[in-house]
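Read the figures in this text as sums done on the coordinates, not as results from a lab. None of the values given here were measured: they were computed from a predicted structure. Cβ atoms are built from the backbone, for glycine too; each structure is taken alone.
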Structure P
Amino acid sequence: MTRLTPRVLTLAASIAWQHLTSDPVRVPLLAGRALPARLRFAVRYAGPYGKAAALWGAGDRAAAFASLGGSPHRVAAFALAVDRPAAAREAIASLPETQYATLRARLAWREGRLTDARQALDAARGRRAQRLRVAIAAAVPAAQDRLAPAAAMTTTKAKRSSSTPGRVLHMVTDALPSTSAGYTIRTHEIAVAQRKAGLDPHVVTPPGYPVTQGILDGRKLVTLDGVPYHRLLGTTMGRLTGQLRPRVLHPASNYKNAQVALALRDIYQIPVVYEVRGFWEDTWLSRHPGEHLEASELYQAIRDEETRCMREADLVVTLGEAMRDELAGRGVSRDKIEIVPNAVSPEFLKEPVRKKDHDDFVVGTVTTLTPHEGLGTLIDATAILNDRKIPARILIVGDGPERTALERHAAASSVSATFTGRVPAAQVRGFHALLDVFVVPRTRDRVCQLVTPLKPVEAMASGLCVVTSELSALAEIVKHEVTGALTVPQDPVSLADCLEWLFYSPDIRIKLGAAAREWVAADRTWERNAMRYREAYNRLGS
């Protein structure tokens, strides 16, 4: 049962007030997403920004900006709230240079220009400017950041011999049941498999989570499938570590978790296994295609601190060969890098449920709808198939910031596309049964070249024929015309040609899907991964 203690309610009220006062433009935007569909119309009555937010939520972006009446400061504030820096930059250029310091600082921060952001706030006064200073400072990683919490954790050094045999403390950014995503599913599957293998895994999330994410859940401990999930609501990381006495600290991306783990290692003499599940600076970069922010101060600061944490950890775990090569290129010894790939639970390896026969050729995916997933290429390829008289339609399972734009893209292209929104993880396999081909049309962004996603592995386990962009990370799991097919990234014609071949070759689709399922069953299970983790911990004497 959810507990709404006074501490939790106070924290939630504080967070809501900070959002309201630091960036009031975001309030109607967030309300438009959070409210039930039948109530979203009410947002348009929340002043000029409310009307703009309602239009934006409906997908009419030009009208949203036009509704602000040409007011430069309103256009700039709204553009920043919806992450359109070019529009903000143009509007700010017409404002007096001595005014609107917070707008200028927010634009500089968004573009990774940290020095410019600080300088813009030098002469600014008021609580909003002060909150922005604090937020910018908190967003900039530095080696000394991990030392501050260490002093507050405890002053007593503990002996490693006092730790609990087999106990592993996983330190993660978010977790089930509050957040369902590939990251949280991996955490849970790892912990469940480790528990079955005789280890004693515990999971802990950052201070204030999940209340900081807008979820009013005041439980300090949640147990799922026998795995304890600890929330730091009123306690500290140091105190919890002292109580649990783990044999291994196992932080997962990003560097903030690793910083705290490294500080705890200094206090408790516990080895640190840093699990690099992605490169967060490159994920940030991929959200802003075409802006060339890789030279920005913020990108470099995050990259440098991630690299430092990788080098200082006792062991580093990552997901694939491309990621291991990247780590080695940053100076991490190959001898201390272990690969524990994405895998599947037994549920996905049950006998596949075949799609009912009908004339339509259903192609689609299960993913978060972000720019680097390249789903616009899938829409364009499907339009080409329709022009070729192939009855193709799209099924996209998931949600994300690009959903409205993709829906409008599909409608403008006269493509039949179903967007389900977010669905529970337990229902994903049922949607696999509706597909003829599972498509992963990722872009050429660096993060896509390096990081292998979980969802195509699950689709392969379901016996689906999987088609992906020909990128290093994806080519590790899909072998062309063996366990799937590869196409040219961001090339709708290449993707359409491949899908046309598979439309006219149902026997090949079945053959590729069966080979993919066999490969996953042989090596890509969480049970097998639990053994990989045990071997890694044993290397550290844990």
Structure Q
Amino acid sequence: MGKSRVVNVCACTLLLASVGMSDSRSAAAPASRPNIIVVLADDMGFSDLGCYGGEIKTPTIDGLAKEGIRFSQFYNCAICGPSRASLMTGCYPWNVGQKPGADIFANLTKNCTTIFEQLKEAGYETCAVGRLDMVVGGDWHNPEHIARHVDRSLGSASGGPGNYYREVGGTPWFRDGKRWDRPAGAYSTDLISDFVAKFIEGTAGSDQPFFIYVSHYAPHWPLQADEQHIAPYRDIYEKTGRAKLMQARLDRLIEDGLIPRGTTLHQSALNATSPHDSTPFSERAAIHAAMVASIDRSVADMMAALKKADKLENTLVLVLSDNGASHQIYADRVPTGARIGSVETFVCQGSALAALNNTPFRDYKTSDYEGGIASPLVAWWPKGLKDKGRITHRLSHIADIMPTCLELAGAAYPATFKDRTVIPLAGKSFVNVLHGNPPNGDANRVIAFPAALRDGEWKLMLGKSPELYNLREDRNETKNLAAKYPERVKTMQQMHVPLVDGSRRALPSTAIE
């Protein structure tokens, strides 16, 4: 391990010790069902976090990884609506109202139930903060309906961020089911952090377990952050070439064992270009870094609140992203004289930056290539994790979070819920992985995507012509083996059809959220 890596790890250890997370901590939490906190980033790339190779400073999450588990093969659903539908229901999104090409802000169909509905039934106190998409099986756009199933909530029930400093048309905020006038000038991530911290502090002295869904807007466009948080990153991105930054990320991923040795950067990512406008790559990258770092500061506030409430020992924290980094250019507006990244501006990542953020993978959000669907997942739980600091290569999917929560809560998945007949789960609990037990055959698991399939080490892409990759040897999909193994292609095609309800159509590359 290089000198800089040693320094980073030491810094993370000191930080965690400062909030009572060292090996000498006392077991104060009740020996019962764990509290569960899911922290979801929006449009964060696979290698943005420091513990996944990034140069962005994320010491708190890195510290959680050092004392927890990192997943190397965890998948989302390529875009926000499907990912959130799958996370909340434990089902494939196309089976619960999120078929390819459908409205990504549609309600769930009446054949499923959500984590919130089930954990509340199981006696958990519940809290949803930020993007409130699909937290309930009915009309999630109706904050009063959310309030009937979620004990505390703050955020918008309308999709993306709009603006990080003020409310804009189409993105009203609500608090506990009622319209809320968000403070002008307050940063969205900070509002989320404050609400979460107060909720946790309010649980002090109670033995009732809680579930918190921290659904961040960051680092989704528009790229906006305070100047004090952007400035430290400008020097990095102005003085270091993009290819060199990508190679450094890949080297760290390989060194840590998250990516196989021999993996190279994909040529399409190296060739990605920035938008042709007045906003340089270095400025976009610096703002994006500040936004990712804001999530880490939010997690630090959350951990401090857990310590204050004496809830550290028996709380499971999961940190992940809803899809890969976005190449989409929805709009680029920088009024004359405005600071890029301020409340007046609207700037997106673009392909060159998204390629860096998704290192070492090809392609971006909305794609079934690894750059669209591969997500970091950090799991931290002092009381329940075994062999801390390890990496698991268990093939996993965002749908696995629902059954994992239910198992930890001691709750059975229902066949019916209220007036709904509930379809079976697609996800599989990874509690056995947390406990350090054998993966029970999950290494050879089959996972489906709208136009792709994972079967153990193999991945089949179903486009105009099939593409077959061995991801154990070729994680960034450079060698199409379809012509060499036609029988495997045929077998996997037959496996794919029933899992996606006959739909092979990929998410449209023009989909915007």
If you rank structures P, Q by volume of the Cα convex hull per residue in Å³, for residues 259-314 alone, which sits at the top with the largest value?
Q
For which of the structures P, Q does the calculation of helix-only ellipticity at 222 nm (-39500 (n - 2.57) for each DSSP H run of 4 or more, over all residues; to 500) return -9500?
Q
Comparison of P, Q - label where FRET efficiency 1/(1 + (r/R0)^6) of positions 83 and 467 (r between Cβ atoms, R0 = 35 Å, to 0.05) is highest:
Q
FRET efficiency 1/(1 + (r/R0)^6) of positions 123 and 179 (r between Cβ atoms, R0 = 41 Å, to 0.05) computed as 0.55: which structure among P, Q?
P
With distance in nm of label points 7 Å out along Cα→Cβ at positions 363 and 387 derived as 3.2, matching label from P, Q
Q
Computed 2.2 for distance in nm of label points 7 Å out along Cα→Cβ at positions 435 and 475 - originating structure among P, Q:
P
For Cα Rg over 2.2 N^0.38 Å, which of the structures P, Q scores highest?
P
Given a value of 21.6 for mean count of other Cβ atoms within 10 Å over residues 267-274, calculated from one of P, Q, which structure does it belong to?
P
Work out which structure the value 12 belongs to, where relative contact order in percent (Cα under 8 Å, 6 or more apart) was derived from one of P, Q.
P
As an exercise: distance in nm of label points 7 Å out along Cα→Cβ at positions 203 and 219, calculated from one structure in P, Q, equals 1.2. Which structure is it?
P
